[in-house]
Structure 1
Amino acid sequence: MVTIAAGGAITHQGRRDDLLNAGGYRVSPLEIEAAFHDLLPACAAAEVEVAPGTKIIALFHEGPCKADAATLHQRAEITLARWKQPRHYQRVDTLPRNANGKLIRRALATLYKSPTP
């Protein structure tokens, strides 16, 4: 999906089928991931179902994380609107990728592990 600003600037916002719709707002996962680019070397946002009919935005990341969960939450509060902020952060060994190295976003939801109390 591409948007064109009044000044003529063109912004690629990802594919339409990649848009997340948690909380009733359509959000580009690329926008969420961009907010964490300097803290997380490889991350991917996805919509996950935490209970029947309840979906949230989760951010999965691989590799060593330079920041703890509190820092990630704080970054989200500073850089993203409330409805765009991930509600769950999860480290995974590797993000799912195809043979060409492209992210398989649909496979992320299967990696979700609910937090233990």
Structure 2
Amino acid sequence: MSNSNEMYPAATAENIRQKADLAPKQIEAWRTFSRAVFKEGVLDEKTKQLIAVAVAHVTQCPYCIKSHVPQALKKGATKQEIMEAIWVASEMRAGAAYAHATIALEAMNNEDK
């Protein structure tokens, strides 16, 4: 790790290059896919970056958060919009946990039979 105060090692040009060198065809395919996904289409680039920020929080990817927050700002998102997107993600994650309680209820009810 480059900084002993950080839980995850910093993304650096060197480790990005090393990962690409280990799987060059895959990284090129992924980069092409990523460029296509984030290119303006029916959704504008700002909206796509706000979605990415929200998903990064649900998947708990610190690298994605550090990457997509600045990109969202560059595409015109406000700090308030970013925080609201994070709250939407938080609600969805909490809601999914609650919704899955139906599965637990089914399992409990099956044990009662």
Structure 3
Amino acid sequence: MDLRIDVGQQGSWTVLGVGGEIDVATAPRLRDQMIAALSEGKHNLVVNLEAVDFIDSTGLGVLISGLKRVKTHGGEFRLVSAEQRLLKIFEITGLDAVFNIHPSVDEATAQPPSPGI
């Protein structure tokens, strides 16, 4: 399966809508899209995983890398997923304590980003 990435803006947030599978073959595209957003000065990212069917350890690593890059730029990084199957992966790996996960894009973008460092 392929990976789809749509980029949009909601308030002060750049929203990456991701669909399909995030795996060893497709994860570099997501990483590149996050890097591109940061290089354009978009330091507050929401990654919407609502349409993601599958994520492997490479995909999780790309999300962790994205979080670190955003923090380095003084921004905020939020995830969106209400899918229990995906939430279970974050819970099992302990990443639910690392990521700020919201059930919807509206909820993720409702609070403005905290002022940068």
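Tabulated data for the structure shown
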quantity: Value -11500, calculated as helix-only ellipticity at 222 nm (-39500 (n - 2.57) for each DSSP H run of 4 or more, over all residues; to 500), assigned to which of 1, 2, 3; calculated: 3
quantity: Structure from which 1.2 was derived, distance in nm of label points 7 Å out along Cα→Cβ at positions 56 and 80, options 1, 2, 3; calculated: 1
quantity: Structure with the greatest value (metric mean projected area of the Cα convex hull in nm², for residues 40-103 alone, set 1, 2, 3); calculated: 1
quantity: Comparison of 1, 2, 3 by Rg/Rh (Cα atoms, Kirkwood Rh) - largest value held by; calculated: 2
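Just so you know, all these numbers are worked out from the coordinates, no wet-lab data involved. Keep in mind that what you see is a predicted model, and the values were worked out from it rather than measured. Cβ atoms are built from the backbone, for glycine too; each structure is taken alone.
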